[in-house]
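Each reported figure results from applying straightforward, stated rules to the coordinates on display, with no laboratory input. Fair warning: this is a prediction, and the values are worked out from it, not measured in the lab.
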Structure 1
């Protein structure tokens, strides 16, 4: 099962949950941070088109 390992968003109040949340008000910085975390965490970044990216780990444990 996939697991959300991080969230990158422009607005903190728009997200919640147990994953680490990175707030980046600048859109270009938000994308840059999401793609960097994608590489670091070996995860997949998905743009939700609402100002947030989620990073998903699909590796089996």
Structure 2
């Protein structure tokens, strides 16, 4: 017979980690560098994307 390996049971909070923060308005913003120029207005823009939920926010320069 081989060795018996015990697995850790996943905690209840692990699948929902970070979602409650975004719902409360505490996003984790990161700069999205793919598209920095707005063609319609002819301006430089900074696009922020939340790494937890994927919501985007645009800031004009």
Structure 3
């Protein structure tokens, strides 16, 4: 069974995108991510190991 990830902003399916805090939030594109986080905020999350971009293979 495929793990369904949905973008927190637009609700679209996320096959590749941003993962925040071990899956608490997903964003499908930079545009969707930027509705919640500034670039600086994302970089800080990334540096803390709480955010990354990836492609999932289910």
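In table form, for the structure just shown:
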{"quantity": "Value -1500, calculated as helix-only ellipticity at 222 nm (-39500 (n - 2.57) for each DSSP H run of 4 or more, over all residues; to 500), assigned to which of 1, 2, 3", "calculated": "2"}
{"quantity": "Structure with the greatest value (metric relative contact order in percent (Cα under 8 Å, 6 or more apart), set 1, 2, 3)", "calculated": "1"}
